[in-house]
Structure 1
Amino acid sequence: MQDDAKQSKQPVTVVVTAVGAIIGQGIVASLRRLEAPIRIIGIDRDANGIGRHFCDDFVAKPSCDEASPEYLEFWLELLRREDVALVLPGLELDVLFFNDNRARFEATETRVVLNRSPLIALAQDKWDMGEALLQADLPAIPSTLSRSLEDCTRELGPLPLLLKPRRGNGSRGIALLRDRADFDYWTLKSADDFLIQKFVGSNDQEYTVGAFGFGDGTTLPPIVFKRKLSVAGNTQYAEVVDEPFLTEAVSRLSQHFKPLGPTNYQFRLEGTTPYLLEINPRFSSSTSLRAAFGYNEAAMALEYYVYGRKPEAPEIKTGRAWRYSEDLVVL
């Protein structure tokens with residue numbers, strides 16, 4: 001990949017979306033690890049956000065509705081004007097936009113890093129994903145749509161239980177139901193679109209796994225992090241581990257769902273059973289951490305989507321990583 005880019009006098013132009021947030025910034029950081037000449041255009045709603053300072057150029061999203069023809073035209077014009085080779089979406093909403101308009105973008109010269117449409121759609125709903133796991137004879141967290149405590153405990157077992165929004169990712173909207181007061185409060189407070197799940201595993205048995213898929217049920221060997229989460233639900237601490245139960249689980253999930261491109265799997269282990277929390281069929285908040293240990297998904301995407309070659313399995317380093325805040329001062 002780098003040899004291809006070095007032979008060109010012009011850098012490859014890559015657009016990264018949502019550079020004001022952790023995933024977009026992680027994608028940019030991953031691209032900066034490459035020796036190849038790459039021009040990064042950052043996209044974000046916030047023209048004054050920090051993300052623009054990490055990019056070579058920056059374009060603010062227009063204020064129009066993202067479902068409008070004007071917004072689609074903004075993107076088509078940007079790709080033509082800047083001769084963009086690749087778009088790396090750093091926000092789930094951007095993934096959904098590009099997926100909804102997939103045919104229009106496939107008609108351009110630009111490649112957009114998108115997973116398979118069926119998986120993108122399925123991953124939007126935790127209940128539907130759980131049902132798909134059961135139908136495939138894969139481990140699924142016991143769940144119910146019941147709205148009474150008696151029904152929930154009869155189906156799932158005793159408290160504590162978890163309330164989760166059916167849609168959304170990370171830990172947003174999740175509530176631990178320890179007693180009837182919790183159950184009554186959170187089920188009343190939450191929107192109707194939620195499910196109740198058995199509490200499986202423990203906080204110190206949570207893992208995030210990255211595996212680059214090829215759309216045919218095969219993937220590159222995964223990188224497995226044991227992790228701790230921040231209050232915002234992103235990975236705060238990560239340690240590279242060798243966990244055969246999870247490696248095997250990713251293989252089975254990949255064979256069934258056939259992911260394409262960067263794909264993130266989140267698990268909890270209960271004994272030797274790996275329970276899938278969710279699949280993110282896109283870049284995730286751990287993207288830059290994985291790149292630091294040798295698993296550079298942004299580089300893989302450039303290799304696969306732009307140059308049409310399967311990336312080689314990387315040599316994964318072992319170690320631990322922490323996230324922390326620091327200041328950027330521009331005078």
Structure 2
Amino acid sequence: MKTRKLGQNGPEIAAVGYGAMSFSDFYGPTTEENSHAILDAMRDWGVNHIDTSNIYGMGGSEDAIGSYLSKNPEAKTFFSIATKASITRDADNNRIFRNDRAHLEAELDISLKRMGVDRVDLFYVHRRDPEMPIEEVVEGLVEIMGTGKIGSFGFSEIAPSNLRRAAAVHPVAAVQSEYSLQTRSPEMGLVQTCSELGTSLVAFSPVGRSLLTDHPLTVNALDELPFLKDNPRFQQPNFDANIAATDKLRALAKEMGEPAAALANAWLLAQGDQVIPIPGTRSVEHFRECVRGAEIDLSAEDLARIEAILPIGWAHGDRYSAGQWVGPERYC
């Protein structure tokens with residue numbers, strides 16, 4: 001497996017990682033056995049970076065990782081683990097974001113206990129609290145680094161301008177953002193800023209929540225997935241239009257003798273050495289298709305053909321609904 005450096009100071013991790021939201025029931029029912037099968041496959045294929053969060057399945061994702069590491073303690077030295085915190089509830093059960101050190105470290109301690117580890121390589125602020133200056137947030141994260149509980153820190157879904165403010169206080173190892181052939185907004189500043197600052201751009205949903213695969217979700221399947229049912233790109237008439245558009249990618253992938261998911265991940269890797277896709281799936285077979293992307297070296301001609309069939313801006317509908325946009329920072 002090819003590797004890429006996570007931030008300026010390492011460690012070296014697999015060029016394609018794994019997004020462990022799929023260890024929860026977010027995209028459909030799963031089991032601990034199924035999650036462990038993915039982790040076994042990761043070790044077999046040299047995929048050592050796993051990305052989770054304290055809210056994925058309300059701790060269920062971290063629990064699955066913890067139970068696996070308990071059964072396979074030797075795997076603790078193999079995996080580079082990232083987790084996140086900051087999304088919580090107030091006394092009235094309203095969803096809020098807390099970025100203060102006390103909250104972040106308390107949640108981190110719970111995550112470490114769930115997974116049965118003493119530290120994680122990367123700890124993200126899952127969503128920014130816009131009322132707290134990001135410089136103060138970074139100072140708290142640096143203090144947590146000093147405890148040895150985290151190797152580095154990052155932010156999820158922040159704007160390039162705030163990344164610059166944070167990096168002026170301390171290097172930021174990674175920014176996580178949705179980025180794919182379907183979602184190109186990071187190219188309007190985030191890709192460039194990460195490259196300039198030596199910050200990894202960890203790309204979630206690299207296969208467009210199934211649209212950039214050989215087997216996209218069906219209309220009937222969407223009825224059982226509340227997040228996608230409310231997502232503009234999966235609502236009619238956008239959904240049918242997006243399926244028709246991505247049929248061209250499936251045809252090109254077939255012509256090239258590759259899975260569409262492999263092509264989508266290979267395209268992302270070609271966008272810069274700082275880009276690290278983290279596909280998530282409950283299927284070992286589908287994950288292998290995604291990992292295959294790291295084995296493909298796309299030529300300039302290949303990239304031009306992909307760009308011709310899915311030019312920037314092709315997707316129908318916004319990537320989030322109004323409610324889903326609460327938290328991620330818009331910057332273009």
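Rule-based calculations on the coordinates, nothing more; no lab input. Bear in mind that the values here come from a model prediction, so they are computed numbers and not experimental data. Cβ atoms are built from the backbone, for glycine too; each structure is taken alone.
Here mean count of other Cβ atoms within 10 Å over residues 173-180 is compared for structures 1, 2. The highest value is that of 2. When mean count of other Cβ atoms within 10 Å over residues 77-84 is calculated for each of 1, 2, the greatest value falls to 2.
A value of 127 was derived for volume of the Cα convex hull per residue in Å³; which structure in 1, 2 was it taken from? The value was obtained from structure 2. When mean count of other Cβ atoms within 10 Å over residues 29-36 is worked out for each of 1, 2, structure 1 gives the greatest result. Quick check on the output: -11000 is helix-only ellipticity at 222 nm (-39500 (n - 2.57) for each DSSP H run of 4 or more, over all residues; to 500), derived from one of 1, 2. Which one produced it? This value belongs to structure 2.
Calculating distance in nm of label points 7 Å out along Cα→Cβ at positions 21 and 245 for structures 1, 2 picks out 1 as the one with the greatest value. With mean count of other Cβ atoms within 10 Å over residues 93-100 derived from the coordinates and found to be 14.6, which of 1, 2 does the value describe? The read-out was computed on structure 2. When mean count of other Cβ atoms within 10 Å over residues 189-196 is computed for each of 1, 2, the one that comes out at 18.8 is 2.
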